[in-house]
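Asker: What follows is a set of structures for review.
What follows is calculated from the coordinates using simple rules that are stated; it is not laboratory data. Predicted model, so just to flag it, every value in this text is computed and none were measured. Cβ atoms are built from the backbone, for glycine too; each structure is taken alone.
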Structure I
């Protein structure tokens, strides 16, 4: 059984999974999707923010964290452009918009990063949004809204693309071993091998060659 290298918080009105990884000087936070995120941290210091994507329910806590902490923000170049086009969906959700000004921009399909002493890999996996990222660290894949237990991320929102989603799901199946722990943006944590075997939606999308 793999060691637990993260803490999980369920935040915001849509029940977003927000993850914390211990770094050298503080905690790395993934997808702080709550405007009241500071109240959820129990005094933890935040050293870096990683965004899988810019939707309001994953990124709306960024401003509060950056006002409180001297922390870096990382996201993909494509996702920053998407956000600047209105990709956060804040208006759609009836929420106030927010700005994102990243310090670290991922611009390639795969980048190896060291964030606050933590070595991980960032993968560009579009589909749910144009610049979605997943972060792979010690056998764990923090994948945002790409894969869920028994489902996959939606592509019917602004910026979603089913063909890109299908290609990204196939890439995940090719890149990572079955025992990879999948940490999605909502609902339960699962394992990649179990999803490849039992997730009927995932299997059907990956098998549909007409989408390529």
Structure II
């Protein structure tokens, strides 16, 4: 990397990130912009940078907007977020807008240098906390398979999961109170549970209550 546009409004943070960039890419020319207006002017006034390091919370707007604009105006520029925000409301809009990396500014300099160095090898620079959020977001929850309960057993399970007594279940379903324990026994066997609490939890997992 030979050129970088650093969009950061806090002077101390801009100084620190400049040092990070120079440690990662010796000789890199860093052009700094303290707000969106300056960043846009930089793009209009010269050749596109190879790298853009963009903060999200800027005085005159959201860095996400600039990331999207940069993608249209200079698709070859590698755009990386440098932010203090690590929540879904900031991470995913930035990535959807076209950011190709997301770094958290609370990391030490050596960690950021290591992550940015991966760009040369084609590795997206992602702080570990951000990578974990991405993995969690795309992790598929295990499918809960429904046991083969009869319609009547399903009705009984739904009612006992709601905490109804044997007599109340019998009255609501119009069946004998003596037959309810037989249904419950079969339900426990099919669900492989041994208590009402376990049966109720399984009923919730199945979406019955």
Structure III
């Protein structure tokens, strides 16, 4: 990966699958609660929507009656397993990036904050925006760049899903996709999406 230190002024990090390993935790919990509430759903559709905000997943699966109960149950599961959430091994690489660094995640701000505090990582990031701070990630990032007078080419968007590649492309950001065993999208799917860069780990980012 070439060095772009003169151009890049901001790095936006996704959270789940990029900085922390939570895929199995969320997948199993959502799946459990859908079945517990006897929601009829297609496994194929569930996998397709997995990675969106939980409220969006339930909406797309046309869950209405037990939506709030499922959301509460999933969040309780995740918070109860907080100690099982592991950060990526090369997380320390982030402090070497001498530009502004923020997190924009569909996960709740409270959960992101608790994980960062637990692993003493809050100082690594200038700002954190959880899913409770916005409705649509693409719109939020677009407005954030406009407010801070940043051009897309001055921004790295570091994430791990196919839909993140699409978001970065629409906004004009440089898509830096991490593809490894904890990524929420498979490498072959990510390659088809054609991100600007596809890397194995945070350590491969040069800035």
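Asker: Say we calculate distance in nm of label points 7 Å out along Cα→Cβ at positions 36 and 188 for every structure; which of I, II, III gives the highest result? List each step's numbers first, then the result.
Answerer: Values: I: 2.8; II: 6.3; III: 3.4.
Top value of distance in nm of label points 7 Å out along Cα→Cβ at positions 36 and 188 goes to structure II.
Asker: To which of I, II, III does the computed value -15000 (helix-only ellipticity at 222 nm (-39500 (n - 2.57) for each DSSP H run of 4 or more, over all residues; to 500)) belong? If you can, show how the numbers build up before the last one.
Answerer: Details: I: -6000; II: -15000; III: -11500.
So the calculation was done on II.
Asker: Identify the structure, out of I, II, III, from whose coordinates distance in nm of label points 7 Å out along Cα→Cβ at positions 44 and 172 was calculated to give 3.8.
Answerer: III
Asker: Starting from the value 46: which structure in I, II, III was percent of Cα pairs over 30 Å apart calculated from?
Answerer: Computed on structure II.
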